[in-house]
Structure I
Amino acid sequence: MTPAIQELIRQNEQLCDGFTRDVLVARDVDAALAATTEQTSLVNLPMRTGAGDRAELRRYLTEDLIPHLPADLTRRRISRTADRFRVVDELVVGFTHDRELPWLLPGAAPTRRAVEVLAISVATVRQGRITALRTLWDQAGLLARLGLPGDAVRTGAVAPAEGLAGPSGWW
């Protein structure tokens, strides 16, 4: 691998880490969106919450995600794989389910239980901008740990937009 490719990969990782920091720590939607394109899509699977373009992403971050982040939310990276076009993180996400989480558990009432859940996040980057974000959650494990039945979550509660399914071959 050439030094230029190594630098590109480092820049992609920094871009993705900055987006995450802007959303989860600074809660700065404008700064987060500066790292995206007009067509950036974001989807949480299997619940299919998210956004299909930048305008929807702004609404999603402003209305569905940031106001509903648990105060004790933690993220611990288990592994990261990156190349010229993608940054893939395997994470353990922890929180107390003390509020409604329309981005993760649409329709499920708070259980007040502390939980950790495995998530795989894939960010696609082109020309220095994030073009797609996909997070696959261990929903079955999450529901079991929270004591919720398998049908507690309204899958697709957020209306999918054009392009929400993401580019073919993204996974």
Structure II
Amino acid sequence: MSQPQLLKALSPLRDRLTQAMARLNARERRLVQFAAWVVGLGLVWWLGVSPALQTLRRAPERQAQLSQQLADVQRMAATAATLREQGNARVPAHNEALGALERATASLGPQGQLSVLGDRATLTLRNADPTALAQWLAQARLNARVSPVETQLTREGSGWSGSVVLSGPGLAGE
């Protein structure tokens, strides 16, 4: 509806309101105007100011959430880029993959023992340090081109115990 049509449609209502206000004495007219201002200000607060203030109050929390999400996405993008680069790398020969796994296992010390059967390698852990285990997994993925296919780990004291079964193209052939 255009503005002239709207004004024409509201004209009878405006005329009735003007007539009703004219019938009121001065005191009543002021009270009606005051009530109209209170209702108008209440609507402005309810529809305009309050939602904006709520948005401003929530902004720091929302910004922190979005910053965390951005950091997570950037970390995943970096991981994806690393994996993409690794995907283009040469697959190590069976002996090279075994050597890389053995060198990585040596860094675990007595907490880790490696056994290989066919195209799978099993790492047995006894109270291994979580950081050392994470580094071992990164080295195994990068240098031997293997990844975990099965894990059975339990928290024991300050470390992990159990087994990690690995497989990958480096262990496929002899």
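No value in this document is a laboratory result; all are computed from the given coordinates. Just so you know, these numbers come straight off a predicted model, no measurement behind them. Cβ atoms are built from the backbone, for glycine too; each structure is taken alone.
What the table below lists for this structure:
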{"quantity": "Per distance in nm of label points 7 Å out along Cα→Cβ at positions 31 and 63, the highest-valued of structures I, II", "calculated": "II"}
{"quantity": "Structures I, II, by distance in nm of label points 7 Å out along Cα→Cβ at positions 23 and 47: label with the highest value", "calculated": "II"}
{"quantity": "If helix-only ellipticity at 222 nm (-39500 (n - 2.57) for each DSSP H run of 4 or more, over all residues; to 500) is computed and equals -20500, the structure in I, II", "calculated": "II"}
{"quantity": "Source structure (of I, II) for Cα extents along the principal axes in Å, computed value 104, 41, 21", "calculated": "II"}
{"quantity": "Test item: distance in nm of label points 7 Å out along Cα→Cβ at positions 39 and 143 calculated as 3.4, pick one of I, II", "calculated": "I"}
{"quantity": "Highest-scoring label, criterion being relative contact order in percent (Cα under 8 Å, 6 or more apart), among I, II", "calculated": "I"}
